[in-house]
Structure I
């Protein structure tokens, strides 16, 4: 009887998915899909990087060498852009909110704050900090840009030993960030 119920549940799970398109995550997407995802802004992804969707509906970019190893619980080098994550009217308020949320999350939150100039949007902040993810130390670099009351966050995360290898590519991506008018 138990076997029959398991078989019946399996049958209905297959039956319910027939005809429904299921979006795939952690699979490479083409440039057209990246452009469609970034309706309000854009970045230039280096040729030695690829793009993929993550399960919360975000677009991520990682070096080509990680194409076969991306999944939700890996610490591969990646860049993700989020908009209005910190809905604050000014750059300083967005920074304070970010730091406050990290201090709540980690308690003893240590970071390095860097003031930077974007060629199109002026002053922005970069926050560099360490984090323990999946029992590995990662280095995170969060860039906070506030333009006309909208906050854009560009997140770079990498294993500690790989961080420097990709940071120049990431800086180029950040500098290529452009808000569409």
Structure II
């Protein structure tokens, strides 16, 4: 084999190494973009969970108001027992309070059920999306690792070839 042929072979091998390294770099950039997208998704998920937490706090406040009304009803009942003269007035107040309480509890229960249902659906969807993204990234990283190992073996083979060429008394140019 002539020096020019060896030089052409070495240049071809180096071009192959260059192509393999560029391919590995593209795969690494793709994995980084996937990780960035996962980070954005996680941030969005946390913001949605924070908003839902605020809604739950509002529902807790409604429940506290309902409990306050129950306390008032209890006081009215105590007044009925202790004072027979104000019985009619107390009954009217009790009836109004019970009606308000009934409506409040009914609305609160409906809102709570709706919010819990929406929260459960959204958390389930976010969990599925996050798991799918993680599986995609794990697969991509595994594929990149496998390709990197193949690239490393190819580079090592080329390097050994070049060393053998240099060991035969001819210097690679």
Taking mean count of other Cβ atoms within 10 Å over residues 92-99 as the quantity of interest, name the structure among I, II where it is greatest. I
Starting from the value 14.6: which structure in I, II was mean projected area of the Cα convex hull in nm² calculated from? II
Quick one: relative contact order in percent (Cα under 8 Å, 6 or more apart) came out at 22 when computed from one of I, II, so which one is it? I
Origin of the value -9500, where helix-only ellipticity at 222 nm (-39500 (n - 2.57) for each DSSP H run of 4 or more, over all residues; to 500) was derived from one of I, II: I
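To which of I, II does the computed value 0.05 (FRET efficiency 1/(1 + (r/R0)^6) of positions 60 and 156 (r between Cβ atoms, R0 = 41 Å, to 0.05)) belong?
Among I, II, the structure yielding 0.05 for FRET efficiency 1/(1 + (r/R0)^6) of positions 60 and 156 (r between Cβ atoms, R0 = 41 Å, to 0.05) is II.
Read the figures in this text as sums done on the coordinates, not as results from a lab. Predicted model only: the values in this text are computed from it and were never measured. Cβ atoms are built from the backbone, for glycine too; each structure is taken alone.
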